[in-house]
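Following this line, the structures themselves.
Values quoted throughout were computed directly from the atomic coordinates according to the rules given, and no laboratory measurement underlies them. Keep in mind that what you see is a predicted model, and the values were worked out from it rather than measured. Cβ atoms are built from the backbone, for glycine too; each structure is taken alone.
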Structure P
Amino acid sequence: MPQIIKNDLRDIIGKLVSVSDLSRGMASKIIQNVGKNKEQYIVVKNNKPEAVILSVDEYMELMEAKENLELLQMAQVRIKESIPEEILSHEEVLERYEIKEEKLDELMDFVEIE
């Protein structure tokens, strides 16, 4: 198990890049590695991590995962705070608001549900 930690630390150390190095011409090479090989880099300023460089695809995946986590947390709160007697079934909602299932099917082409 310690071997795994060593390798992880070596990988992390290899991904550290200083702000000074970026300004000395390494930025182009790093951006190329990020784009081609999906590598990530930690930008260090005054020996402290300040930023992370990663591909746009990876960034989008992280933002989607963050959004999904936030939605899950909201759902959990709503479930915890819900009152079972006040919960309506799908059929009850349609009936209450006089909505036909066929109308919902028509609208599905225009509504994006995540």
Structure Q
Amino acid sequence: MREITKLIVGAFLTMTIELIVLRLEKVKDERLWLSLPMNLFTNMLFNSILSFIDIAWLSIFMSVVGEILVFLVEWGLFQLMKKDSKNWWHSFSANLASLTIGSLLVYILFLFV
């Protein structure tokens, strides 16, 4: 049950943080709304895979590889929606923010639960 709660909280935090970052970057078109289902899918898939890894170094390695893959997938989907030279930045900054802020918040939340 704890793992499912972490997945749901993580997905909600990721979508919220990335939506805020994209709004701050003045993204107002279909990419903004594409980010919600895209983040739900990539976050749930990525974190589901990570939940099966019990080895610390492998988990860290897979987290780095996974974040790079998520960035590339989201950047590619943004490019399909609208060709824009800033798409790489939108994807990178949103993912970096959700990774750092989300990880910190999840750590704090589950430290006390």
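Some notes on this structure:
- Answer label among P, Q for the case where FRET efficiency 1/(1 + (r/R0)^6) of positions 46 and 86 (r between Cβ atoms, R0 = 35 Å, to 0.05), calculated from the coordinates, equals 0.05: P
- For relative contact order in percent (Cα under 8 Å, 6 or more apart) computed as 15, the structure of P, Q it came from: P
- Origin of the value 14.1, 44, where Rg and Dmax of the Cα atoms in Å was derived from one of P, Q: Q
- Label whose coordinates, when distance in nm of label points 7 Å out along Cα→Cβ at positions 14 and 102 is calculated, return 6.4 (choices P, Q): P
- Structure responsible for -29500, with helix-only ellipticity at 222 nm (-39500 (n - 2.57) for each DSSP H run of 4 or more, over all residues; to 500) calculated and labels P, Q on offer: Q
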